[in-house]
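Please treat every number below as a calculation from the coordinates, not as lab data. Bear in mind that the values here come from a model prediction, so they are computed numbers and not experimental data. Cβ atoms are built from the backbone, for glycine too; each structure is taken alone.
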Structure 1
Amino acid sequence: MNRRATISRRIVLFGLASLLPCAAIAQEEAPKKTFFLPKSPVAAAYILGRLSNKELTEAPRGEFVYTALLKRPGLDRKYRTEALQGLAELHKSSPAAELVNIIAEVDKKGDDALPVLRDLSTILSQAKPENLAPLRSNLETLAADSQLFFTRQIAYASILTADGNGDKAWAAAESDQKKLADLISSLEFLRTPALRASFYPKIQPLLAKSDAPEVQRAAIGVISLMPDHEAETFKVLADFVQSGTERDTAISSLQRIPKKFWPKDQVVPLLAKLLQDFQNVPAGERTEPNFISAIQFAGDLASLLPPEKAAATNKILRGLGTTVFVIHTLVEQMLYDKQLLVVEAGKPVEIILQNDDSMPHNLVVVTPGSVEEIGGATEKMPPDPDAEGRVYVPVSPKILHATKLVDAGQKAKLSFTAPTEPGDYPYLCTFPGHWRRMVGNMAVVKDVDAYIASHAGTEPAITEWKLEDLAPDLNKVGFGRNLEAGKALFTTLGCAQCHKLGVEGVDYGPQLTDVFKRYNNDRAQVLHQILEPSLVISNRYRTIEFEMKDGEPVLGMIIKEDPQTVTIQTGPSDALIQTLKSPDIKSRQPQKSSVMPVGLLNTLSKDQIFDLLAYLEAGGKIEPHDHSHQH
């Protein structure tokens with residue numbers, strides 16, 4: 001998994017990077033309670049099943065309790081990882097082997113077990129190949145015998161991860177249409193983009209395999225996950241929509257392709273076809289997931305039209321059913337792909353958060369003007385789940401709606417009635433360190449059309465700035481820049497949360513007061529480092545992943561080290577400094593990527609970028625100064 005990340009990844013790691021002994025602390029701290037459990041697994045399961053989640057997590061540890069912790073819905077992952085380690089010690093096996101066995105048992109419970117399977121599958125999907133390789137035959141059995149499609153997907157994804165390529169698994173499944181379809185569908189769960197991309201030559205020809213509908217449907221579903229073929233894939237999938245062949249699967253797949261690759265000549269005919277189809281859908285079927293997904297896709301297509309045509313199309317779409325928004329996270333940019341949602345006061349709304357990033361995010365809707373208060377509160381919170389299983393969601397009447405933390409590749413849904421009081425209701429990611437950048441506005445209005453007409457073009461444009469786009473005009477960073485605006489951007493972009501500039505900011509990342517001096521007063525070099533933050537990383541600010549002998553991996557910057565201990569900082573706060581004992585460290589791996597996100601400037605205009613650069617060049621001083629650098 002690409003570990004280019006942000007402050008938040010240093011604060012807490014959600015998910016196992018490897019299935020290793022873990023949660024020893026949780027075992028030590030569990031309250032000691034005495035109660036009798038019968039020797040019969042069935043009878044013990046019945047008694048444990050009558051306990052609340054809290055009572056179960058406090059129960060004295062043993063084989064039956066460990067098994068119950070793994071099968072119980074709604075538990076925090078630390079209890080599941082603790083249980084896997086406990087069973088592995090009891091059975092003289094490995095946590096990975098115990099996990100595969102438990103997944104096979106849970107699968108037998110059918111669809112009701114899906115929430116638990118999703119939790120367990122996240123742990124399995126993050127296991128290292130060397131931990132999965134010895135279990136290949138077990139995984140093959142899981143892929144062949146599981147009754148749930150989801151379980152078979154996870155099993156095949158684990159096989160491919162263990163192999164490191166698809167040749168062996170593909171050869172074994174190729175002659176069986178059902179098995180091949182399961183294998184193809186599993187590609188969405190692969191953590192390694194390169195491994196997924198390697199399947200393109202195998203998947204692309206299957207798009208035309210109409211004599212094997214299961215295989216064709218699976219190929220349509222995953223083809224959009226293959227990088228470097230986006231434009232041609234869009235056209236192929238658009239043809240499926242036009243023809244009505246596997247229409248719903250094609251629409252779902254199309255939505256995974258970033259908008260920048262959508263061919264403009266496809267928008268109008270595709271929209272016309274969708275609008276025609278929508279009119280033929282009975283009112284009673286307009287709340288179905290496939291219809292809602294198609295409506296959202298049509299809205300995304302409409303956003304590429306000229307303003308007047310877009311407004312007219314959106315008015316038609318709003319008249320067809322519940323207002324639905326699908327919000328994606330932008331990979332490694334710590335941003336939502338939508339910064340503005342417009343909803344009618346008192347009307348039903350549905351927001352679907354699709355996490356396409358490699359780290360967890362959530363979406364929290366708050367009352368007007370409360371972003372600073374809620375965001376600041378999350379910085380002081382431990383990663384303990386609330387009654388609804390949500391972490392980093394403060395207890396506050398100013399929080400209106402909130403998803404759980406959504407893992408990479410997963411999604412969550414909020415369904416609610418919009419407030420009756422018009423206003424700007426922000427939505428943000430409350431994972432510590434994210435809230436300053438991952439924030440948008442849900443405008444609650446009485447007349448959606450009037451609002452859109454009067455605010456046309458106000459949503460921030462996303463520009464993937466390159467050095468060559470800005471370098472010719474760097475002389476404009478001289479006199480006349482708006483340093484107050486630059487200072488404001490330094491805060492709102494989250495720079496001040498990690499860097500000290502003059503009297504502003506936090507001394508966590510590199511000091512920026514003399515950054516121009518360090519780069520020989522060369523504006524282009526400073527700008528290049530902002531645009532590509534991993535270009536130069538000093539050892540002092542390089543993040544290290546520590547693999548612990550008895551716990552989950554820890555990511556942090558080394559502050560000091562002696563033969564007995566390593567002191568690290570996992571985030572921009574003195575409260576996030578911790579000391580690791582050297583004998584407890586199994587290995588350490590320096591990270592190749594900076595903690596600073598890419599795309600930091602992508603929501604800014606050229607003038608805003610130059611204002612920020614001028615503020616940096618001034619060393620954080622607002623008073624007039626000599627901008628004599630013309631590099």
Structure 2
Amino acid sequence: MGKTLTEKILVKHLVEGTLEKGTDIAIKIDQTLTQDATGTIAYLQFEAMGVDRVQTELSVSYVDHNTLQTDFKNPDDHRYLQSIAARYGLYFSRPGNGICHQLHLERFARPGKTLLGSDSHTPTGGGVGMIAIGAGGLDVAAAMAGESFRLKKPKVVRVYLTGQLQDFISAKDVILEVLRRIGVKGAVNKVLEYTGPGVKTLSVPERGTITNMGTETGATTSIFPSDEITKEFLEAQERGDQWVALEPDKDAVYDETIEINLNELEPLIAEPHSPGNVKTVKELEGLKVDQVCIGSCTNSSLRDLKIAANMLKGKTINNNTVLTVSPGSRQVVNHMIHSGEMAYLVEAGARILENACGPCIGMGLAPKTGAVSLRTFNRNFLGRSGTKSANAYLVSPETAAMAAIEGTITDPRKFGKLPQIDMPMKFMVNDNMIIPPIPLEEAKKVEIVRGPNIKPLPEFNPIPEKLEGELLLKVGDDITTDHIMPAGAKILPLRSNIPEISKFVFSVIDENFHDASLEKGGGFIVGGDNYGQGSSREHAAIAPKYLGIKAVIVKSFARIHLANLINFGIVPLTFVNKEDYDKTGKGDHFEIDLTTLETGRVTLYNITKNIEIPLTHSLSQTEIEELKAGGKLTLIKQKHAN
């Protein structure tokens with residue numbers, strides 16, 4: 001039986017387990033990445049592990065999220081991150097250099113390698129044929145300390161592409177089509193592996209768009225083969241020596257297959273407030289647009305900006321529409337300046353923003369009250385833009401540019417003839433904004449810089465055998481980490497201060513959650529399906545833990561958030577019978593006996609309603625040990641202390 005590309009890479013990195021369906025495995029991690037919103041806490045955790053230097057082949061610390069400096073907090077964090085990189089042997093990408101996923105694809109992603117990143121869109125690296133997985137910061141810190149990464153062996157879904165994209169249809173429409181078919185939880189614990197003759201028609205940046213936004217399906221990761229297209233890209237980035245050919249066996253066996261004829265795709269759009277609410281652009285034509293944002297780690301490549309610029313050439317944006325552009329990297333900006341295409345954007349009225357995440361995470365450029373905002377981003381969750389009443393739609397650069405011109409949602413095929421763009425044979429490579437590691441003996445002399453907002457990590461005690469308390473919050477399906485721990489310009493600077501950031505836990509849903517949790521000494525949360533989808537932010541676990549949350553009981557979990565709950569000692573449980581969700585209510589008094597946790601079943605006693613509810617879990621024995629110890633960090637510290 002032949003192997004899929006996913007299986008080939010996993011086999012080479014397998015440390016524990018076998019590649020049987022549903023089994024627990026551990027793999028070696030070659031590379032890691034962090035960004036500053038998740039990185040500060042990850043490096044505080046890494047420091048606590050007592051390791052003298054990162055143990056990976058390559059680790060990079062990027063600054064791309066918290067670049068809006070309204071006070072000392074963000075720049076203090078940046079200095080901390082830079083000193084950590086110097087002390088422990090990481091590459092450091094300075095503020096303004098670009099967005100981590102775009103930069104990593106350009107400068108560091110390698111076919112056949114494994115990458116673990118403290119950002120859920122780390123799978124962008126799958127565009128060059130690597131296994132790139134998003135995870136919580138503690139898992140990334142552990143990988144930097146030499147620990148293997150544990151996960152359930154994912155199913156592998158073949159996405160078989162035929163045909164070729166037609167004019168004004170782009171890679172964004174491909175991944176929106178996947179989301180239209182399987183939704184935001186259709187690929188949980190699965191890998192989307194792209195094959196078929198249509199793959200050869202897609203450039204690496206286009207492949208990166210697809211693997212990046214594949215995260216929104218719940219997938220563990222997405223991957224393309226490493227072929228002659230990959231080789232050309234790496235050679236153009238002066239990294240041709242890193243190329244290897246990688247593809248699945250011809251007789252590879254997949255768990256599922258999705259077939260997409262690229263010839264038949266049309267412009268698509270995701271409506272508020274989920275990437276899975278996909279319709280055709282034609283269905284929404286005529287809707288007035290107040291704001292258009294081009295950029296983000298999904299669509300900020302040179303290819304994307306060239307398309308938008310050439311559509312806007314010689315035109316002026318609509319009087320009632322604001323247009324912003326966030327380039328993905330300095331390399332992209334440099335090319336746009338030298339080709340003269342940046343001028344097309346400026347002359348059309350675009351506001352050129354920093355090479356950073358910016359509006360995607362609510363870091364500035366919040367839309368006006370009740371606005372319609374078209375974004376080439378990957379998420380349109382409620383309130384993520386910074387304006388709770390705004391309606392955010394997700395579109396391709398072509399659809400975005402057309403809307404900026406017309407002031408309404410308009411099928412971009414009405415533009416006329418598609419402008420032709422010229423991609424460079426060689427990219428302008430300049431790594432002067434990436435500081436490389438220094439020798440160990442010199443690194444040992446580096447002083448770690450800590451600002452006053454950087455607080456020590458809370459210490460969490462082992463969990464007791466019986467949990468008792470009140471049901472503090474009951475929520476429905478598809479609760480995101482933005483619901484649990486919001487982002488934005490006000491909250492993101494508090495990422496290194498758990499007591500302060502915990503004041504915003506569930507503030508989008510219940511403004512009194514923080515005070516009630518502390519007043520009642522903690523308690524429980526009940527949720528529906530796909531609880532914790534979205535960002536990898538572990539603050540959505542560590543901050544609730546700080547408030548005393550003992551267990552989260554749901555119909556089903558999103559992968560990364562489930563791991564984060566375990567890492568910080570919050571017991572993740574699921575209903576054996578989903579209809580038992582209806583037997584709970586806010587304010588109910590719960591007791592849970594954990595003495596039977598190893599059996600896979602525990603019992604919830606709803607004292608208020610005088611009923612018993614059977615619960616289960618998916619924890620491995622290792623995860624149970626981590627949970628009982630109060631979290632993964634405790635066990636790793638003990639290991640490195642011995």
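Tell me which of 1, 2 gives 15.0 when you compute mean projected area of the Cα convex hull in nm², for residues 141-380 alone. Going through each structure in turn, the value belongs to 2. Each of structures 1, 2 was scored by volume of the Cα convex hull per residue in Å³, for residues 229-548 alone; the highest score is held by 2. Among candidates 1, 2, the computation of helix-only ellipticity at 222 nm (-39500 (n - 2.57) for each DSSP H run of 4 or more, over all residues; to 500) that gave -11500 used structure 1. If you line up 1, 2 by Kirkwood radius over Cα pairs in Å, the top spot, with the largest value, goes to 1. Consider the structures 1, 2: one of them gives 15.9 for mean count of other Cβ atoms within 10 Å over residues 173-180 as calculated from the coordinates. Say which. Corresponding structure: 1.
Hey, FRET efficiency 1/(1 + (r/R0)^6) of positions 85 and 341 (r between Cβ atoms, R0 = 41 Å, to 0.05) derived from one of 1, 2 reads 0.75; which structure? Label of the source structure: 2. The maximum of mean count of other Cβ atoms within 10 Å over residues 109-116 over structures 1, 2, that is, the highest value, falls on 2.
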